[in-house]
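Next up: the structures, one after another.
What follows is calculated from the coordinates using simple rules that are stated; it is not laboratory data. No experiment lies behind these values; they were computed from the predicted model shown. Cβ atoms are built from the backbone, for glycine too; each structure is taken alone.
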Structure I
Amino acid sequence: MKRWTQGVVCAGLLVSAGSALAAPADVFDRERLAKYAKDNPEKIFDDPRISCYLRELLSKDDYEVLLHSMDSMSGEGPDAKGVFTFEGKVTGLADRGIVMLEPGGHVWVAIGSDEAEYFTNDPGSLQKPPAAIEAWRVRFEDMPLTAVSAKRKMRPEEIAQRCSAQKLAAEMERFAQMESGSVCKEGLRFHPFLAAAVKGGSPEGRVYFFSEPVPCPASGECKSRKKAYLVENDGVELPEGEIKKNGFVCALYRNAKGKKSVGWLPESALESEPLKLPVGSTALGKTPEEWLGSWNQENKSSSSSVTLRAAGPQEVQVNGHATNGANTGEFESKLTVSGPLLVYEDKEDGCVVRMRLLNNALYVGSEGTCGGMGVGYQGLHYRK
């Protein structure tokens, strides 16, 4: 039998009958909640205040389960009561979750697959979860609800104290700067599937990182330009939302040893579709040795890898494997090496996989049916 288990953290304030209280300030920023629900639901886990409340409300293990369950997310709201709702699931699996946030500080969370757990810091919802969670429960096989005692014993004021604006001031300030689009640093969410590559034709063959999105003056010292630079065919990762300003784009470069560099790069120096880089402009990839190895990309609920082994004087054996949740896909072929581009094509299934060798990574892109639902190859893959 499938069941729900339920935990609760109660929060409240006792006052005398004659007390007059001003309306409490919002705990969660309404404008940000609306923006997250509309454009980027995953941001609720980056927001310091929301993340803190969730971490305090759930155990460490439950929080990790929530993150896993909210892989593919959607958001909506506010509803008539001002509550924003975020749902998530793992493609191909039964794992799923729902998070409801009320600007005043109330939180409702449900996570599960065959069994589900429900958590809230709203004492009025202990015996009867909100309608949105009931609808979510019914939609997924109408799992019965079993109320149990709180899984965690914590005084209600502890969450508010640990997650107060004063406690999180520095973290919230950094987050606000990043959200403004004027900060480019490692704390941003860079993704290997959001990638670009350095084009040729730059002066002296170098594309410098900048500490600020400010071009060099016509004469005199260029204070915003760093010493670090990239060259043609270097691959870079971009953050969610592609942070751009004054003709610059924020990017992360990871070299062959895994060392990272972050900064602003001139947008004009980057090719946003690395597979479109001119093949004849580089000496890369003309020998099998340059291709050999296991190239990998791992994300929250998906992964892909391409392994290349020597198979002859100018040939390589290519084996690809990709997953998306419980769905998988594979391909294998023997290909001839003559430059920086290799192409695998299965005319029967319509799967095409293109591999572009870069200085620091292998860029892979696929189209057609290359496995189960949502399975494919996209972005930078790094050699182990």
Structure II
Amino acid sequence: MFENILHQKRTVGVLSHDIQSGTLPNSILITGGIHSGKLTAALELVRTLSCSQPDAPWSCGCSSCRQHRLLDSPYLLLTGSRYFADEIRAGAHMLRNRDSLPLRFLFYRNVKKLIRRFDPVLWQDDASKLNKAEKLIEKLEELAAPVHPENGAGEGSVEVPDPDALESLVDEIVKLLPADGVNVDMIRRANYWAHTADTSRIKAVIIENAHEMNDAARNAFLKTLEEPPSSVYFILLSDRPGALIPTIRSRLRQYSLAPRGRSEYQDIISRIYRAEHPGDYSSLQSFFIDCAKGGLEARKHQIELMFTILDAEPSRAIRARDELAEILGSDRSELRRLVILCLDELKEAGVHTSRVHALQRRLEEIHFSSEIYNIPVASALEHGYI
């Protein structure tokens, strides 16, 4: 079990012990920074709990493991925001460079992480939006079908989707997701599903970026935690656990993933994405940027716009705000990653002046207003110069 969780030996050891000793709780919080492997750990945890073999090897051939490896299990609900476009495009990019079964598997799972957000169980109260999403998802499934890891095609023989066309379609689908990642109706539907659908099977509800839930969703989830069914696991993921309300956190057992260093990220980029020059990247974020449309140049331009917002005279700052808001759209997760990149730029400069500290405070204000108060991206950017 947990063979696919790299460079998290301590946390993997704790999870394995709790599973084998029967002390794993049904309500769990997995924390760690962006790209620390929180969802991978959660998915592997659910597969392990559902496996018919005691040691739950990754290569297990039982029907449950096969379904969980392909994210096809009907006993799993996935919700919450994620950097879908980044990882789907990166997977397609690497497949076009080198077709292999491991890369097909990686790409297909990344696509399924998005598709599973539109499980009908979660959207019964919004049929019109679900119908619109299903039409787009059908197109996405058609693009991904040749790359299905079990279609029997030999390596180098499949037609890999065009990354640009893929990203455009993914962006359309993502726009249909709730701005808060998960809304109150989804929480209620997940709770109903947990208490009714085949209670004899191990089931799991995974909520990414759980700290983004609004007040109504938080309150509904709190009620869910009061009497969780014994066969259902609620797994919350967050890189900002302090933003979760104390009454929810107190009902969860926390498992923390450690920060990874440069060499560990390079090992992941080499082993998982099969990149030819992993040493060129300092993190998964820099790798994703390089695979993105426009690559590093596009991201550098966004960083320049952000610093113009923070440090230019008002008229220039407002123009930069308008341009950056148009680029980012309504995607708060993109804003979060850009803020982190800008903070990293300031840290790497190694300068500790009052001006640098002021810039850091303004970046944190942008981040805080977007993440805590759910202020739209364009309005959050105004905190850089107000």
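Here P(r) over Cα pairs in 5 Å bins from 0, in percent, for residues 175-214 alone was calculated and came to 5, 16, 18, 23, 21, 12, 4, 1; which of the structures I, II was it taken from? Derived from I, not from the others. Looking across I, II, the calculation of distance in nm of label points 7 Å out along Cα→Cβ at positions 183 and 263 that yields 2.0 traces back to I. If P(r) over Cα pairs in 10 Å bins from 0, in percent, for residues 31-190 alone computes to 10, 36, 38, 15, 1, which of I, II did it come from? This value belongs to structure II.
If you line up I, II by distance in nm of label points 7 Å out along Cα→Cβ at positions 39 and 303, the top spot, with the largest value, goes to I.
From which structure (I, II) was helix-only ellipticity at 222 nm (-39500 (n - 2.57) for each DSSP H run of 4 or more, over all residues; to 500) calculated, if the value obtained is -4500? Let's see the in-between values first.
Working: I: -4500; II: -17000.
It traces back to I.
From which structure (I, II) was P(r) over Cα pairs in 20 Å bins from 0, in percent calculated, if the value obtained is 26, 60, 13, 0? Traced to structure II. Of structures I, II, which gives 21 when relative contact order in percent (Cα under 8 Å, 6 or more apart) is computed from the coordinates? The read-out was computed on structure II.
Tell me which of I, II gives 0.75 when you compute FRET efficiency 1/(1 + (r/R0)^6) of positions 231 and 343 (r between Cβ atoms, R0 = 30 Å, to 0.05). Checking each candidate, the match is I.
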